[in-house]
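S.K.: Once you scroll down, you'll see the structures, which are given as structure tokens.
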Structure I
Amino acid sequence: MSNAATAPASTDSSPDPSRSLSELVEENAQRARIFEAYNLDYCCGGSRSLSEACQSEGVDTDAIVEELEQADARAEETDADWETLSELVDLIVEQHHEYLREELKPLKDLVDKVAKVHGDNHPELEDLAEVYAELAREMPVHLSEEEQILFPAIRQLEDDESLDDQARETIDAVIDGLWDDHEETAGHLEKIVELTDGYTIPDDACPSYRTMLERLEDLEADTHMHVHRENNVLFDRVRQRLGGAAE
């Protein structure tokens with residue numbers, strides 16, 4: 001992966017609760033772990049301010065700010081350090097797309113195995129297998145659309161190559177479609193969390209069952225960061241560039 005500067009985010013002041021969740025994560029990706037722990041949606045719901053999100057989830061805003069300050073002290077890399085669109089595209093492909101390509105099918109096999117072995121005692125596993133199978137079918141199509149259509153157009157846009165009005169409209173339309181895909185993915189992940197009771201390990205869980213839950217939780221966390229980097233960072237920057245080009 002092409003690594004740009006890795007300077008920590010500034011810790012001169014406390015994170016401002018009036019700022020949006022997406023802005024706070026864009027400054028320091030380590031903050032996402034805290035938002036995950038408290039069910040604060042920084043990807044599809046990233047436009048909400050930290051204070052609004054905390055109030056909605058019944059979380060102490062001051063306590064979250066304190067944890068964010070601690071994360072800032074440990075920060076090693078931020079999305080803001082990936083200065084060009086191409087660098088951000090590379091990050092998304094190499095960190096998130098490759099992970100999904102390696103994980104989706106093996107994890108499906110594991111989910112199916114656990115459902116078959118433990119389905120009698122845990123009938124919810126049948127629904128889990130169905131939801132995950134749908135997710136595993138949809139995501140590779142989504143990745144291909146990004147890599148074959150959107151990302152090459154973004155590189156062309158960044159290289160200042162001529163893009164006519166139709167090309168700009170196509171990029172905008174593709175982003176709209178991908179945004180809708182992200183909403184559907186978020187729905188699948190929410191259903192998985194519900195069916196696993198928040199990845200709670202049952203008393204009769206075998207090692208495969210435990211591993212399945214761990215990997216599903218890892219998949220959710222990675223996908224949240226993936227969607228955040230696209231919805232709130234990449235897509236936003238592309239639309240800003242398109243707007244500037246149209247002026």
Structure II
Amino acid sequence: MLSKRLIACLDVRDGKLAKSVKFVDTRDIGDPVEKARAYYLDGLDELVFYDITASSDRRNIMLDVVEAVAEQVFIPLSVGGGVRSVADATDLRLAGAEKINVNSAAVQRPALIAECANAIGNQNVVLSMDIRRVDVSDACPSGYEIVINGGRTPVGRDALAWALEGERLGAGELVVNAIDADGTRDGYELRLTALLAEAVRIPVIASGGAGRPEHLYDALTAGKADAALVASMVHYGDYKVSELKQYLHDRGVKMRMCW
């Protein structure tokens with residue numbers, strides 16, 4: 001049985017760490033490089049870096065910030081936001097990213113997933129999906145819809161169908177960003193996470209809504225996720241990475257323990 005992972009997410013806007021609630025009311029809350037190093041030293045398994053306005057601003061990721069973070073952490077670093085081509089993915093890898101996240105551009109041109117997978121390997125391509133609840137319809141039979149451009153643009157694409165297509169095209173991992181839970185600290189969207197985890201054969205990362213240690217436990221057990229992504233609960237100092245991993249370990253979740 002593979003160990004579960006604890007992943008911290010750094011949403012970065014204009015070079016500063018930012019946090020929002022349900023993808024709106026975004027506020028600057030600190031230095032991403034300082035946070036990244038602190039989490040790494042406290043036993044974090046993996047780090048995700050999102051340039052949250054790169055897609056909506058139609059620009060490339062700020063590579064200097066990626067390089068600065070990569071110089072401070074020696075755990076897998078996954079980077080996304082504005083990845084539109086193999087060249088973008090290659091630039092990120094050269095800047096220090098181990099994995100690249102594709103999102104909006106992949107929805108608009110799904111072949112991007114296969115192109116990146118062929119160039120840098122399936123295991124290094126992560127399909128990040130921003131998802132909101134909607135009424136069940138012919139277009140969205142799962143009751144979940146894909147939204148792009150940082151949660152600004154609904155596209156009428158069913159989330160379950162997109163997850164399966166992303167896996168078929170070569171994505172090695174899925175990040176399930178539940179917009180309705182994002183930043184609320186009320187818990188992950190367990191029904192959505194389990195729905196996708198049961199449907200695909202690649203690892204699924206639960207994202208959006210973590211506020212207490214039990215939320216992580218729920219995501220990794222009832223939600224059937226392979227990893228839990230946290231942001232607010234560590235960014236604001238409510239919990240330390242080591243405390244969360246110890247809690248999960250004590251509850252019987254297999255974690256990578258390094259102390």
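What follows draws every value from the coordinates through simple rules; no lab data is involved. Keep in mind that what you see is a predicted model, and the values were worked out from it rather than measured. Cβ atoms are built from the backbone, for glycine too; each structure is taken alone.
S.K.: From which structure (I, II) was FRET efficiency 1/(1 + (r/R0)^6) of positions 38 and 134 (r between Cβ atoms, R0 = 41 Å, to 0.05) calculated, if the value obtained is 0.60?
M.R.: On the way: I: 0.90; II: 0.60.
Comparing all candidates, it corresponds to II.
S.K.: Figure out for me which of the structures I, II the number 59 belongs to, where percent of Cα pairs over 22 Å apart was derived from the coordinates. Before the final figure, lay out each step's value.
M.R.: Details: I: 59; II: 50.
This value belongs to structure I.
S.K.: Here is a follow-up. If helix-only ellipticity at 222 nm (-39500 (n - 2.57) for each DSSP H run of 4 or more, over all residues; to 500) computes to -21000, which of I, II did it come from? Could you put the intermediate results ahead of the total?
M.R.: Values: I: -21000; II: -9000.
Of the options listed, only I reproduces it.
S.K.: Please state which of the structures I, II yields 26 when relative contact order in percent (Cα under 8 Å, 6 or more apart) is computed from it.
M.R.: Values: I: 26; II: 18.
Traced to structure I.
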